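In the part that follows, the structures are each spelled out as structure tokens.
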Structure 1
Amino acid sequence: MSLLSNIRGSEDIKKLPPEALPELAKEVRELIIEVISRTGGHLASSLGATDLILSLHYVFDTPRDRLVFDTGHQAYAHKVLTGRAEKFRTIRTKGGLSGFLKRYESEYDSFGAGHASTALSAAAGMAAARDQAGENYRVVAVVADGAMTGGMAWEAMQNVGQLRTDLLVVLNDNQMFISQRVGRLGRILTKLLTLGTVQDAGRKAELFLNRFQFWGKNALRVAKRARVLFFPGMIFEEMGFTYFGPVDGHNIAELTEVLGYVKSLKGPVLLHVVTKKGRGYEPAEDSPTEFHGAPKFNVETGELVSKSAPGAVPSFTSVFGKTLVKLAGKDPRICAITAAMPEGTGLDLFRDTFPKRYYDVGIAEEHAVTFAAGLAADGRRPVAAIYSSFMQRSFDQVQHDISLQKLPVVIAMDRAGLVGEDGPTHHGVFDLSLFRTLPDVVVMAPADENELQHMLATSFDCGLPVLLRYPRGKGFGVPMDPEPAPLPLGRGRMLREGKDLNILAIGNRVHPALKAAELLKAQGIDAGVADMRFVKPLDAELTGRLAKAGPLVTVEDNALAGGFGSCVLEHLNSAGIYTPLLRLGIPDAYVEQGKPDELYADLRVDAAGIAASAAAWLKKVR
């Protein structure tokens, strides 16, 4: 019988002798590799953090002691070790385990996490709540080095240093972010590693420990074992943290011993742990970026099953990347910015083609947007490629630094709409509602991959702040025009004329709307379809003409609250045009994970759902 079969939580882990822990870690990794090879998911980070997570549960009294993870990319082992091993095969599937941490999924998930750089703030709040209540449980924040590039992490650091509350921060340094390590922090951590010799370590450790009034031969022995170094002026020390490390994150015996001592220290403590992404699975160790958010793969060979074959339908992301390179080849002012996601946003091609015009700012979306504003203010034509759900963080920067100043910055929002298996933390269903409220901006969404290339050209041509949103995944297989060309600003297009009703569709719901029209035709309902293209400026002439012709149906993959349908209603109200109107889109609820086609069908915004909803509604309003 395997060790893992008897593990339901930290109490079961603590029953094992220390020498059995490496074998348990091996079994956890084997389960993660087997399952993710079939479902896809965040593999490399979770494999790298397995030994660390096991050690934390072994040493700390979880769930009473709080473990707070940053993003959850690294937390699959946490799920497996906390009573969810049997259900782990359902991860990232409809009705199954979430790929991220969920408070309502397990008492061990002390704080939900999907976006980076939040763990320190949440852990600080928990520590403050504990202090107010007079409790004595421990709070541990497990923060990957990439998340430390986010400004929110440093805001929390200075606050914790000021509070002087008891809090352990475990810096999981896997020596890269989602892609390659960037920024000054990466250099600092690298310097700590390269300078981390044990020369005179005993004297430095003794001085360090004496400074914090923590005496004892055992402590000094463990400090030497952990290779504790004290550097005057070191950044973490200056922020009020007791710094330990670097420690080997795959030596479980050392980890448990060090954690056992540092957990009793008072005040803020930072333990620097060095791990390797993909640990225990050679293909993931060799290609950690490919196996960060891995699709299905062959366990034996490491070959990614869903790699696009030659001639396959291109993804929206790849069309964006290639079009941007084409346009930048003609305009030397064009430059590109990513927040640590060059491959995910398709900017890796731009990076390799125009390295001097490419900027990776780390996981710092707010900075990325204002950085782009600065570039635009001095004559550049920047595009910041950021996932839709990550752009929520930068609303103020878009409003204050771009829109208010009318700067020609292009915000390319990948992963708009329902992204599928990553679930509610990553669904990009609020961007239309957020950004269409701002004056002097253009908000548009392509119906397909061909329209995307033209909209990108439009973005640079119009000279205004632009929010361009497009979905994850493959396009619709439409023919691609040879060259991108600007579209008429604020003008939609009729794809199909109708007599009984007209469907106004935006973005990736245009093609399902066309299929819905065919289904309605079979029911004797003549439905027209318009590809509206622009949410702002809305095509007032086309909208008004179709509204006067009869009932309207709006379809979007954004929240109905404040979205495209609301925009149409507002315009008709202002224009004094009254006609029955049905809005279809994302309801006022968070959408859980599942395959996009499953989710769109459940929400009745796939072709069949659009047709059924429109037909039933039309009977009521005729």
Structure 2
Amino acid sequence: MYSLPLPPNPHAMAVLALAVFALFLFTRKNLPLETASFIILISLALGFELIPFKFNGETLHADIFFHGFGHEALVAVCALMIAGQGVVRTGALEPVGRGLASLWKISPATSLLLTLLVAAFISAFINNVPVVVLLLPILISVSIRTKIKSSTVLMPMGFATMLGGTCTTIGTSTNLLVVSVAADMGINRMEMFDFLIPAAISGGIGILYLWLIVPRIMPERKLTLADASPRIFSAHLAIREESSIIGKTLAEAIKKVGGGMKVKGIRRRKDNLIMPLPSVILKVGDQLIIRDTPERLKEIEALLEGALYQDEVLDNPVDADHPLKAEDQQIAEIAVIQGSHLRGKTFSEIRFADRYGTIILAIHRAGKRLQKGLDSISDIRLQSGDILLVQGPREQISKLKQEKDLLVLDATMDLPYTQKAPLALLIMLAIIFTAAFGWLPIATSASCGALLMIIFGCLSWNDATKALSTQVIMIVVSSLALGSALLKTGGADYLAQLFLSLSGDASPTFMLSGLMLLMAILTNAVSNNATAVMGTPIAISIATQMGQPAEPFVLAVLFGANMSFATPMAYKTNLLVMNAGEYTFNDFLRIGIPLVLILWGTLSWLLPTLYGF
């Protein structure tokens, strides 16, 4: 029977209080996570500098709390973010997405299972955010075309990527942090696939739940942009000086494109609207206001040698800095999602071309024709569900996939570009294999891979720096600093003793299960990385005081901190899925809590069994 432990030293109490304050800060919606992390980091450094503390005969100084910036876990996380960006930037994952999309036409149920498995597998080696960004528009598109409720496929896909991320040491930044902190404390370093068996078994059960149960209990959430009919866009086609139809009649222009061109009006100069009579003679600068599918609009543009975009050509010529001058042109359909701050604004107000580096070719509004179809498209006020046909450099289209206000629905009509996807995949595989076989530490192999991505042109330095997340860096550094303070002041040992005393004579299995459940609860309220780093030293202290091997308790923290399923704010991909699928907070509670309980129950049995409790 354990008795209540005596209070620790004042420094430990102060650190524990700061840890509670950190958990409070991390839940503030109006305070950026990186700001909260910086507050905690500076508080630790300033506090220990003003009021010194001795550990093993040495005084702790502020600089020890900044060591996280050079910690191998952070180096590995940053290098993997850059390498993953190289894979995404080259489009290496897009063939996977296209392949999955084609299978949905054959068997939606089987395709859902395959999508969940593929998403989980890829996320075991690559950050799951780009995987979710890739699959969201594909699944929305197939759900519209196959009449499947999109709410039954989007959230399961997002959760499947999180399940896959728990399978390897590089699957999530949380895994890397737990493994590195445990190694710093003297625990044998876990290699790439050391916890694959429990992760794969529990993840497999979780995927079965997502595949068989979730579609039956998830209420339908009809998307604003869900319009199954072929999308017809309103567009303006400007007649350029080199066009061969100058001086010809509108009837001749329609005949030139094979007939069927729906001309709703002709704008001549800025404010002069002409009725589209067959006998109208076309002049330089005329804008034909037409409605058609994306493919047909681009075909008409080429045949009539016009310019298909919303601004008046004479006032906004395509110069060297114009998005349409880039060689790697791509057109894509993008939707204005529910909750977007672009709603109610015009393209002129947004300065769309300057902001996103793309040109609006046309606009489609589901179920209705635009009231201002004959006006300049730049004056139309956007609504949720509006679908925009845009054209611009491939790089800018890729960046649109990261926008919270827009969702890229299709991006298949590309002009030729240098394809380095196989090279990017080869480099990523080299990172995985060198780390898996122990030839190089993951921080070294990932850094080498990131450098190779840059040297061989898979991404630029600008792309590499944009791949880094300030939020991730700051939460990792502050969490490492807080974990170090808990360990060195004795705060972690005190929490472990308190946990044991409150549990009485409970078995190791019960203790492990309780610790994992506590981590699962915390990770859905605060940062998963903070939960993992603070929980790891506590887990090791519990195992040491109970005379049990530390590895299963460390894994209890790792798996618990990855159970970020019950709330939308628990993980970034949850927010992406919530915005795209228009889910409610209660939807995450309804689907996420059972998944947490399934994984918790499965792992509470698996870990003690595998480690011989």
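Laboratory data are not the source of any read-out in this text; all were calculated from the coordinates shown. Bear in mind that the values here come from a model prediction, so they are computed numbers and not experimental data. Cβ atoms are built from the backbone, for glycine too; each structure is taken alone.
Looking at structures 1, 2, which one was helix-only ellipticity at 222 nm (-39500 (n - 2.57) for each DSSP H run of 4 or more, over all residues; to 500) calculated from, given that it came out as -17000? Structure 2 accounts for this read-out.
When relative contact order in percent (Cα under 8 Å, 6 or more apart) is calculated for each of structures 1, 2, structure 2 gives the greatest result. In terms of distance in nm of label points 7 Å out along Cα→Cβ at positions 273 and 425, the structure with the greatest value among 1, 2 is 2.
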